[in-house]
Structure I
Amino acid sequence: MLQRLKALFGSRPKESRTLLETDNVPQHIAIIMDGNGRWAQSRGLPRVAGHHAGMKAVKRITVAADRLGVKYLTLYAFSTENWKRPKAEVEFLMKLPQEFLSIELDELIEKNVQVRMMGYKSELPGHTLSAVEEAVEKTAHNTGLVLNFALNYGSRKEMIEAVRQLAESAREGSLNPQDIEEKDLSAKLLSAEIPDPDLLIRTSGELRLSNFMLWQCAYSELWFTDVYWPEFTEDHFHEAVREYQRRARRYGGL
């Protein structure tokens, strides 16, 4: 069954490289950046070395997405469940946004990239939050690729919070429960200002969504690969987009 799923959703055997269709590039690509720790352990390195290598892949794929004309790139950087990991690993992960942005922010500004964050700020360390907020502020007026970091993000929590807001509006009498539509819940989500992902990529061979944009990915095309995130290249990225372009998106129709 696993091989069958991978054949359906994931990497296909190498074939002649066809050119990407420039008029059919996904507007929004979301990526579950998985496999950093296993990549490191397979090389006899500590897990944190994999996270550091994964930071370089973020730069590589951001450049690739921008070059391809993708408008939104959402990267699952840290989930609400990742706090369960060993304290030392969590502390290292919380330092990465500061390190990444201190190195790359000037180039992101130069390339007209707009940085955003989608997640819960209250639990983040001050140094992490200040680095992200500085990047958001300094790129707020950029009009190119939107680089959206899902940081301390969890989809179930997001949906519960959205439902609570709608319930409060109904309690106050400003909203009739019978009038609630999909767009009303979507407007309360952390992703309210960006379109739903057209393509969801997950690296490392895992075949699950891991509480990532569950509502938003209802009609996203899914693409899985065995490649660990630190090894994910522009060629792999293009392979995912080519597979997206082979598919017909029917949204439940014919």
Structure II
Amino acid sequence: MDLKLRGKRALVTGSTAGIGFAIARGLARERAEVIINGRTEDKVVEAVRRITSEIGSSATGIAADLSSAEGVNRLLERAGRIDILINNVGIFEPEPFLEISDQDWFRFFELNVMSGVRLSRALLPSMLRRNWGRIIFVSSESGVQIPAEMVHYGLTKTAQLALSRGIAESVAGTGVTANAVLPGPTRSDGVVDFLAKVAAEHNTDQAQVEAEFLRTMRPSSLIRRFAESDEVANLVVFLAGEGSSAITGAALRVDGGVVRSIV
């Protein structure tokens, strides 16, 4: 299927590794003009190099920390026209609810939610003028089934679902769509690092940690494994294309069947 992305400009936040990098690489394969984003210049440069060498398609990069309005503005100053906005950047960390400080609540909300608010608000007017655009939030099944081990993370992912639907409602009748994608447990770089740390702490191997996590924390998983980043990226790239023009205001799951509801 030709997704008709050649010449479209796509910004993928938090895209130097993991799901974000897989999305950027997938968009580059479709010949979109991809902008990589990360906090540090070195990682951005390396991600751009990898995509350019692997795909043979040029990509550019902008280093900016999106946890503040200043960082978002710094990115916007250099980004230029954007047709496709993938709000992927985010953080997670297990922490008991009673130990989550006000500072941590605000830290999670600033990056996971407000980065998408600020970027969408800034880029939406030009999409509407061109009557074409895609805004996609990489949310999580944790936004539907709030994890007891990180309530603050789950709350931000629920907020992204409301945000994507609200944006879609606000642009009804136009060529701009807004959607959210809900991955389940995914073997991204950050998750791999976390699992390796847990394995080291318990003197076991990563495979056992993964199996125990699925058995105890996500027992409803139907694929009974962690998804790969590319499996999530495939859905996001499709939503960015022309063929998804009738899909908007939706929360689309690529969660391995973790969420038990059928709607």
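Quick note: the coordinates plus some simple rules give every number you see, no bench work behind them. Since we're looking at a predicted model, the values are computed, not measured. Cβ atoms are built from the backbone, for glycine too; each structure is taken alone.
I have 9.0 for mean count of other Cβ atoms within 10 Å over residues 172-179, calculated from one of the structures I, II. Which structure is it? That value comes from structure I. Ranked by relative contact order in percent (Cα under 8 Å, 6 or more apart), structures I, II are topped by I, which has the highest value. Please state which of the structures I, II yields 15.8 when mean count of other Cβ atoms within 10 Å over residues 76-83 is computed from it. Considering all the candidates, the number was obtained from II. Which structure, out of I, II, was distance in nm of label points 7 Å out along Cα→Cβ at positions 60 and 100 derived from, given a value of 3.8? Considering all the candidates, the number was obtained from II.
Taking distance in nm of label points 7 Å out along Cα→Cβ at positions 20 and 44 from the coordinates of each of I, II, which one would give 3.7? The correct label is I.
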